[in-house]
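Next up, some structures in structure tokens.
Computed from the coordinates by the stated procedures, all read-outs in this text should not be read as laboratory data. All values derive from a computational prediction rather than experimental measurement.
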Structure 1
Amino acid sequence: MTDQKPADMNDVAPTALKDLVGQRGVVDQVAVALEAANADGKKMDHALLVGPPGMGKTALARVVASEMGTELHGVLGQSLVASSDLNALLLGARNKDIIHVDEAHELDREYQTALYLALDQRKVLLQGRTKSGPQSIPLADFTLLLSTTDEYGLLQPLRDRMKLTLRFEFYKPEDLASVVRMRSRALGWDVDDDVLPLIARRARGTPRLALRLLQSCRRVCRAEAETAITHRHLLRACDLEGIDEIGLGPTEQQYLTALADGTTRLNVVASLLGLPARTVSQVVEPFLLRLGFVVKDDQGRRELTAKGRAHLSNRGNNPV
């Protein structure tokens with residue numbers, strides 16, 4: 001036994017439902033499902049985890065496995081590129097184990113079909129194993145968790161076989177501040193209390209971004225041979241990464257500037273940013289639309305709102 005401090009953020013990730021902050025609707029659903037499973041001596045029901053990236057879907061999968069006292073088998077949907085990959089994943093699970101497929105909408109439709117058929121039949125067919133034809137191998141009674149940012153990218157029959165739908169929402173600033181506080185304490189990092197809400201404000205409702213910014217602050221702090229993370233370290237970290245006071249990065253700031261002269265079409269904005277139009281619409285714009293800084297019409301034209309213009313004009317007067 002040693003007194004060595006945790007070396008990584010994931011070393012102190014939550015392992016119990018009681019340690020999860022925010023997402024109360026999701027946590028309550030899972031708590032009921034776990035209690036029912038334990039009462040019946042069965043596995044937890046299959047579940048679909050839906051929500052934006054960075055909301056803690058993978059963290060919840062780890063917690064479910066921990067609460068069930070079973071093994072977690074995690075994989076990215078896009079990494080399952082052959083039937084043998086899917087079969088190995090399914091056959092590697094034991095009763096009550098958790099199989100978590102992240103970015104499940106990236107799973108090829110052929111394998112989505114094979115997956116829901118395997119759930120129905122509780123077996124997989126291995127082609128060419130015997131002279132008499134495919135070999136049928138029974139599956140353990142595992143729990144399947146499918147995480148996705150695009151639930152309608154999954155086949156309807158597969159979605160229908162998920163008994164629970166857990167919908168993750170953006171976090172409130174006070175919940176994000178609690179996430180950062182709990183993680184910094186678990187890591188043994190000293191953080192000034194006034195820094196926590198400032199990190200939360202810049203995290204765009206996303207725990208992953210809040211923890212990444214905390215890590216950046218820590219990096220600046222240690223580079224300066226100091227031990228307590230202060231407001232100055234936060235400002236320096238944001239300056240290095242080009243993050244403004246509400247969490248907009250350089251590309252989003254350039255996007256707002258590109259619209260400063262008036263209504264602009266998506267392809268023009270994309271050209272000015274040097275990015276594919278799809279990247280602009282799916283990655284750059286969503287947070288700006290959620291903030292109410294930008295509106296778009298049916299002709300694909302983008303325009304700054306009064307809020308967007310106010311932020312753009314005030315940006316130079318605000319500290320990072």
Structure 2
Amino acid sequence: MTRRTTDEPLIFAPSESRALGLAASERSGITVAALEEREYSGGEFKLRPLQAVRDRTVFVVQSLAETQKAPIALRLIRLLFLIHGLRDAGASRVIAVIPYLAYARKDRRTKSRDPVYTRYVAQQLEAAGADRIVALDVHNASSIDNAFRIPVDHLSALPMMAAHYVQHLPHGKIAVVSPDIGGIKRAQLFRELLERKTATEVELVFIEKRRDGEVLSGGTIVGNPEGRAAIVLDDLCASGSTLIKAATALRAAGATSIHATVTHTPLEEGLAALAAADDIAQVVVTDSVGYQPKATSLGKRGKVKILPCGELLGCAMARMVSGDTLDVLAEHWPPPAT
């Protein structure tokens with residue numbers, strides 16, 4: 001039985017995330033639907049779908065990274081209101097695609113009366129009517145799974161990063177470095193990807209780090225980066241201080257070159273700090289935050305390499321529509337055709 005055109009899925013992307021929505025559309029073949037966006041005096045706004053959504057599956061693409069025009073809180077409320085509006089208009093299934101999921105770092109109580117923001121965000125998205133969440137390299141996947149009562153699909157930028165380094169790292173010994181103990185699992189997965197793609201042994205290194213408020217201390221290196229190109233891997237760079245301190249320690253320990261590799265750079269100041277750090281040879285990031293950084297943040301001689309994640313998002317959407325598993329995306333890049 002042929003599905004009617006009016007049953008085809010749609011993508012909605014507010015203006016602040018439209019570039020991501022268009023990139024996902026190009027890979028998935030799913031149309032980016034027209035959306036009326038109006039702003040009123042006093043900061044109020046209206047988002048209205050201009051295409052019929054009744055009985056359709058719709059994807060809403062919104063990255064929760066702050067920009068001067070669209071702070072995190074505004075992006076979140078726009079996402080929630082858009083989901084509500086699509087539900088009211090009769091959408092049968094709403095899938096929120098959130099490449100950068102803000103508030104994911106506050107996932108547990110570390111002090112008395114601490115808030116647990118991951119749970120609060122989850123409750124708001126569920127109440128708005130989201131049926132499913134798609135997120136990219138969240139800070140702690142287990143805490144996100146526990147916070148949500150609806151399914152969460154975790155995408156990873158590690159395969160595209162591994163493909164980049166297979167092509168661009170000079171021949172020689174490599175070390176994958178976690179800048180803190182909490183990132184060891186991520187570093188181990190990346191190390192295994194590189195070993196399979198290069199058929200060579202890759203050293204695993206981590207750096208002991210302690211944080212008291214905004215003050216970082218520690219710096220003891222576990223593992224041997226000497227004589228190796230060190231790839232320092234993290235999910236998030238805010239100020240850049242953790243990665244810069246790691247690069248300094250690795251240089252002192254004899255690493256031949258240091259490459260900072262981060263999925264999310266929600267603050268352009270942090271990206272600029274990495275690009276300006278003398279000990280870092282290259283910075284590899286994705287465009288998960290949904291905006292293009294200024295030239296001043298990219299460093300000299302093209303020091304910053306931005307890997308587009310729209311193809312990954314689009315491939316995930318296409319596979320969800322066709323009923324295929326997303327597991328294959330954790331291993332392969334480019335993504336296989338559906």
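Some points to look at:
- helix-only ellipticity at 222 nm (-39500 (n - 2.57) for each DSSP H run of 4 or more, over all residues; to 500) from the coordinates reads -13000; which among 1, 2: 1
- Comparison of 1, 2 by Rg/Rh (Cα atoms, Kirkwood Rh), for residues 255-294 alone - largest value held by: 2
- Taking Kirkwood radius over Cα pairs in Å as the criterion, the top-ranked structure out of 1, 2 is 1, with the highest value.
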